[in-house]
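Following this line, the structures themselves.
What follows is calculated from the coordinates using simple rules that are stated; it is not laboratory data. The structure displayed is predicted, hence computed values, not measured ones. Cβ atoms are built from the backbone, for glycine too; each structure is taken alone.
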Structure I
Amino acid sequence: MASNEYHFITHWRLHASVEEVAQILADAPALTRWWPSVYLDVQELEPGDERGLGKVISLYTKGWLPYTLRWQFRVSEIAADGFTITAWGDFVGRGIWRFVQDGAWAAITYDWKISADKPLLRRLSFIFKPIFAANHHWAMARGEESLKLELARRRARSPAELARIAPPPPATTSSPLPLLAGTLGLAAAIYLLARAARR
């Protein structure tokens, strides 16, 4: 696997029906409302057919690291148990969502296999791959948390019950200072390890 290639498999388990979860995830423009920590802007460019097959979405996203990503995806396959997207832009690859009902629980798997084509990611993956991977895991954890909150909002029976549900986690700062501090810390650690190894 090249240094800028990534393969992530995420598992979520939610007290929900797979229909509820699939309906929420299929409504891409709503991602900015219920998953704002990652999805800053989402636009539907092409609607696809009546099931959404062929739908094209443009996304502007981020994680906890202070960089943003612009990419698009097309819904390339719809099956009874999920759907597949094909991505291009700062990410190139495919994502497969699968949903399995397990009693009152929805078992959700997201299989994301991409190459990072954003110049920053492509050039620095050989050194920062674990940090970029941690950024993805952070984003998916916020997604699970935000999806639980969205399910609770949709099930609220009164305005008072709705008001008690916490808002989704917000986006992190876009300031480059945390990345710079992390880079300096990593460089210092590498220097100290190299120096200790010479002794």
Structure II
Amino acid sequence: MPVCVSTEVMRNSDRWTIENLVPSKELMARAGKAIFEQAQWKAPVGIICGKGNNAGDGFVVASLLKDAGIGCEIVLLFEESFSEDGKYYFDKCLEKGIPVVTDGDYSRYNTILDCIFGTGFKGEVREPAKSAIGKINNSGAYVVCADINSGLNGDTGLGDLYVRSDLTVSIGTYKYGHFLGNAGKAMKNKVNCDIGIRITGETKVLS
């Protein structure tokens, strides 16, 4: 089994890396590029975004898809409330003319990228994310998840409602939630991408 870390170790490692090695904006660019390179994209692509750094990763992917001539649009589930880095890449998408919508019929997409929640998600899925996850799962599209499937707890892999993916692209290092709980049912395939985050805490190999 691969090496895994807790979400707390991942969060602290991310912070240490940003403070000492790689600027946060560059780290977000690396995460988005890793996701873009791992998946097979068929237009039209719907990028379903929440409001955390996961959304920022999605904006990077959208920009790369546009550059590659692959049609995509961003679905914003919440009012614009981004981190500074996320806002930077969102503005890049607007400059490139990438469409931004707030709702719609997900069945029109051939590929969907789930960027609603990250590995720090805990608790119950509420609207509008609840409806969005249902529409992703019923879309018939090829589904890619950024870092972890939205709705799954990054430490336990548990969740009452979660995205079911064809491919989940873990960023940095696998988290426990990639293997525990509902992970086996949620993820058909998964891959981890090392983007230069220095792990500063305990790692485990799950047996």
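A few points about this structure:
- Sorting I, II by distance in nm of label points 7 Å out along Cα→Cβ at positions 107 and 147 from high to low puts II first, with the largest value.
- Origin of the value -12500, where helix-only ellipticity at 222 nm (-39500 (n - 2.57) for each DSSP H run of 4 or more, over all residues; to 500) was derived from one of I, II: I
- Read-out Cα Rg over 2.2 N^0.38 Å, computed value 0.94, structure in I, II: II
- A value of 38, 15, 10 for Cα extents along the principal axes in Å, for residues 75-114 alone, calculated from one of I, II, originates in structure I.
- Kirkwood radius over Cα pairs in Å, for residues 67-154 alone - structure with the largest value, from I, II: I
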